[in-house]
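S.K.: Multiple structures follow.
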Structure I
Amino acid sequence: MITLVKDTIDKSDIDRLIEWLKTYPRLTKGEVTLQLEEKFSKWLGRKYSVFVNSGSSANLLMLSALQQGDYLKNNKVVVPSTSWATDLAPVIQLGMEPLLCDSNLKDLSVDLLHLEEIFKEESPSVLMFVSVLGLVPDMESLVDLCSKYDVILLEDTCESMGCEFDNKKLGTFGKMSSFSTFFGHHISTIEGGIIGTDDFKLYELLKSIRSHGWDRDLSKDTQLKLQKDWDVSEFDAMYTFYYSGFNMRSTDLQAYIGLSQIDKIDDWGKRREHNYYEYQNLVKNDYWKPTSWLDSLTSNFAYPIIHPNRENIVRKLLDNGVEVRPMICGSMGTQPFYVKKYGRVELPKVSVIDEFGCYVPNNPSLTQDDIVKVSDLINSEI
């Protein structure tokens, strides 16, 4: 079976973990979590990182921090129609107004013309941007558009860890960015997610809201200010909650696994990019091929296929032991949880992706023979 994902946690990671466990360390969030956050920040090139229990939690936490930190001019948030459930769901859960943007048929991210129309007509506060399957979009034009219309850019980089646009990592363009460390993503902490930011105020908010809304993880200066502002004694501060928080903490056990995983990101990203270009050369799809920005590093999460003969392609792949999936959530405007609240929304380009799209394996363990086999099976049905 050629599977979509392979566990990035190998024997050396398990052996290290066993030796560490023999020291009887604290397993809940503690010092190792701080080490992971510092190491990831250095790798990413951002000032601060916050480790949470999933990439989905990271998206919810980013929006909540903007909302509770008074960063928003209104409650409108643009969400790409080709994205993931937890890019859209947090907008609804927090009582904000989602605005769906059509996708482009090059790198599958937002259609910039439609996006500008929404910016002009709706003047939203936030764009929850998704770089789909590790394809690198035109980040310069996107950042310029957000700046022009005073829209806060959030990056969902869960499928794009290690990707670069003009030698700058995805996840460093927005006010905040989210990453997934779930099994099968670019690195694994079994379950987990990370938020990156350069904004100290947001960093403090993220840490507080991650842990119930208290001040225990905050800097001493922030603690003293909150206690003074709210006339709270140092003793009572232990159970004082300044924000409407969650419990999104991960554990030191997972953080310990992540420390060695970070060392492998760059090598695995190069392997994913190599596989991506092998697919590009071998798959003979005249109907559509993905596009990634030329001066980029494409740490491709999975290789996308769009073709009217999708049904036969999928059947051929599955019958021959190749795992294949629909194009993530397809069209968010046709998902039941959205339709029940807002009615069905069908946009022209994302409808093509939804109807004809799927993706096939790309992971660092793929062999050349695997890629040739998958490509030949696709070519036999197009």
Structure II
Amino acid sequence: MILDVRTVFIITFLYGLLTGAGLVFASRSYSGTLRRSMNVMGAGAVFLMSGVLAAGLQGIWLTSFSSVLLANLLMLWGAGEYYQALRLFDGEETSRSFTLMIAAGVTGVNLFFYAAAPSLSTRVTVMSLAFSFLMGLSGVRILRSRSVSGSTVRNTASFSFWLVSILFLARAVGTVFFGWYSRTLMESNLWQTLLFSGSAVGFVLINFSYLLLCNGQFNRHLEQLALTDPLTELFNRRAFSDLALREIARSARSGEPLSLIMIDADGFKKVNDTFGHSAGDRVLQHLSDLIRESVRPQDVVGRLGGDEFAVLLPGANHIMALGVEERLVAAVDEHPLSWHEGKIPLRISAGTAALNLGDPDFDDLLSRADDALYRAKGHNRK
């Protein structure tokens, strides 16, 4: 069925506008960068769909010149906003100079081929290639994003961008090699119906799949909050215990050694009393950074509460763990905390225990490491 091209433009506008507005409305349930990202994506949809509408109203409410100017600027700016939203989603700041350069450049070229050297086919080709490039760029961005989890949602979002990108690339190819748009932009034919109907589906899928991406990101953030200590961003006691139980079960099956180091900051109360609680918080953050830097990527580090930390060392026997313990103590001794114009000297006590593979029990491992820590603190007080 061949639809009137203006009808197709308006349907595309309505579908895209509603889902884009839905993104902006849904963003109120989120906060921070995620909310900004959804607002930018929604704004991009509004700009893009307004450009589609401007093209569809050519010769009715808009002059040809106004239609060319608005359609080019708004559609390209909207496609650029999609890409900026994905940058925000990945935790990067927006940078619109690239989008502005493309939008202004293409619009300027097309105005030249409208007024100075009239050529509808050239205008359609230039606009279609630029728009296809921007949409394809967003598709690549999603595939390469480390913030996206879930292959189904990732593939749907990327496919949506690539669907629109390929349709507009085909539009450019058809214009160059098959003489499409040789007379008028408003010609109603099967190709126009397929192009904009397919694009309408693509725009709806883009906005809907992006909403799912943001929802997944938000849920992961909630899970992260439940598992980590907000001050140090280490695993909290509950998460550390769960991971320790898994590692103990794995060691019991494989027969590989496993060790635990308990760590306590010496004189932490004195730091709080002398320098204030803000300094105490910074000490805990500094210690957590030093511990992370001193252990292997596969080791599990947690803050169990107050000034008490723990490190689980999969594959490490007692002798290896003692070596890590010595390295931790030395790292803290050698790196006092810079505070205002001075330094706060730091010291830790540590105790190490190895898992008894004959009776792999977490409470027993924790108790023996705690006893070793207690003995170390007694030695440091002398």
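S.K.: Taking 40, 20, 15 as the value of Cα extents along the principal axes in Å, for residues 219-258 alone derived from one of the structures shown (I, II), identify that structure.
M.R.: I
S.K.: Something else about it: For structures I, II, which has the highest computed value of Cα Rg over 2.2 N^0.38 Å?
M.R.: II
S.K.: Continuing with this model, one more query. Say we calculate distance in nm of label points 7 Å out along Cα→Cβ at positions 115 and 139 for every structure; which of I, II gives the highest result?
M.R.: Working: I: 1.3; II: 3.5.
Checked I, II; max of distance in nm of label points 7 Å out along Cα→Cβ at positions 115 and 139 sits with II.
S.K.: So helix-only ellipticity at 222 nm (-39500 (n - 2.57) for each DSSP H run of 4 or more, over all residues; to 500), computed for just one structure, reads -12500; which one of I, II is that?
M.R.: I
S.K.: OK, next. If you work out relative contact order in percent (Cα under 8 Å, 6 or more apart) for I, II, which one comes out largest?
M.R.: Values: I: 22; II: 14.
Result for relative contact order in percent (Cα under 8 Å, 6 or more apart) over I, II: largest is I.
Every read-out reported here was derived from the displayed coordinates using simple, explicitly stated rules and does not represent laboratory data. Small disclaimer: the values here were computed from a predicted structure and weren't measured. Cβ atoms are built from the backbone, for glycine too; each structure is taken alone.
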